[in-house]
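Following this line, the structures themselves.
We did not get these values from a lab; they are worked out from the coordinates using the rules stated. What you see is a predicted model; the values in this text were computed from it and never measured. Cβ atoms are built from the backbone, for glycine too; each structure is taken alone.
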Structure I
Amino acid sequence: MFAKIKNYFLQKRLKAKKPDLIREVCALEHANTIGVLCEITDEDSYKAIFKIFTQLQQNNTVVHLIGYINEKFVPFYCLQQLSADYFCQKQLSWYGEPDMIQVTDFINRDFDILLDFNYRYHAPIEAILRTSHAKFVIGSCPDYQDIYDLTIQTESGNYTKFLASVFTYTQKLAGK
């Protein structure tokens, strides 16, 4: 019951905060700035996401990563960097919104593409997606289909396959 009340007020707050944006299709290879949003469940998921994060950075693209850990503390293996930040349940407001300046900065950036690597629903992730200033939002979670500009269905947790599909479909949509 309490969770439903919190979710109701969160949805109400998010509708009031939704930015008016003009969406633009951009091929992954031509993006100047990319935002990466993910959930870190264990050290293996951290390593897989970080591998993709560094792969995206090799194309002279500015990449920023925000990782959510659905626990009370950020684990020791999640290393904060200049363009990679992580947050946990302790850094959420009463409504379930992330309450960190790094997350606010991430939301306010005008990314060419925002890649959501989440495969299940989390209120803090929804809050970031709904209030993001990104021009093109891509993901695969069925719960966020109304938020995404492009939904790509792949195997749960197969980040490499998801990224390959993003590359293929954004190229086709951009007419390249």
Structure II
Amino acid sequence: MAPTGRALELACGTGVWTELLATRVQSLTTIDGSPEMLAAARQRLGDAPVTLLEFDLFDGQPADHYDTVFFAFWLSHVPPSRFESFWSTLRGALAPGGRVLFVDTGPKEADFERFVPEAPIPMVERELKDGTTHRVVKVLHEPRDLAVRLAAIGWTANISAVGGTLFAGTAVRN
């Protein structure tokens, strides 16, 4: 995928992907809506030159423009009603000639999830190590359909299956 230049990582979580990105780009800003996840990421990263910001992706536009915007396992958590506005946010975050890189779970992941049948949007139940159960949005995109949907809102995407349940893609603004 070759991330380059000034990069923005969305929904960094504990920073697993952040570690990899930081070694491949000129500068890296990473955002997450959870202060707990940002603290875990900072602990993982140590003194790596990464800017970590608490930011709700559904509540505003990143203040800067980036050559690369990256997210892993985030698109499947974007509610269908927010899909277009999410990609509009990405459009606003990209510098001219920039691109979006992403990795996520595809339809075969359904075999490993507990979907909530009565939910008004695609949702799964997850049990945490502490025994609590939580519901999270989980939209399993078919790569080919996702590329078509992105084309309809002004993006050119190249999305490929990776392994049995994952896909990876790149997208650029038309």
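The value 25, 54, 21, 0 for P(r) over Cα pairs in 10 Å bins from 0, in percent, for residues 85-124 alone was derived from one model only; which of I, II is it? Walk me through the intermediate numbers first.
Values: I: 25, 54, 21, 0; II: 22, 31, 29, 17, 1.
Only one of I, II returns 25, 54, 21, 0 for P(r) over Cα pairs in 10 Å bins from 0, in percent, for residues 85-124 alone, namely I.
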TODO: State the single structure among I, II that was used to calculate distance in nm of label points 7 Å out along Cα→Cβ at positions 45 and 165, giving 1.8.
DONE: I
Open item on the list: Tell me which structure, out of I, II, gives 29, 60, 11 once P(r) over Cα pairs in 10 Å bins from 0, in percent, for residues 109-156 alone is calculated.
Closed with: I
TODO: Looking at distance in nm of label points 7 Å out along Cα→Cβ at positions 69 and 117, point out which structure of I, II has the largest value.
DONE: II
TODO: For the read-out mean count of other Cβ atoms within 10 Å over residues 101-108, a value of 18.9 was computed from one structure; give its label from I, II.
DONE: II
Task: Of the structures I, II, the one that -6500 was derived from, the read-out being helix-only ellipticity at 222 nm (-39500 (n - 2.57) for each DSSP H run of 4 or more, over all residues; to 500) - done: II
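I, II: which one has relative contact order in percent (Cα under 8 Å, 6 or more apart), as calculated, at 19? List each step's numbers first, then the result.
On the way: I: 27; II: 19.
Computing relative contact order in percent (Cα under 8 Å, 6 or more apart) on every structure in I, II gives 19 only for II.
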- [ ] Give the label, chosen from I, II, of the structure having the highest value of distance in nm of label points 7 Å out along Cα→Cβ at positions 77 and 133.
- [x] I
Open item on the list: Suppose Cα Rg over 2.2 N^0.38 Å, for residues 53-92 alone works out to 1.15; of I, II, which structure was it derived from?
Closed with: II
Open item on the list: Starting from the value 2.3: which structure in I, II was distance in nm of label points 7 Å out along Cα→Cβ at positions 29 and 141 calculated from?
Closed with: II
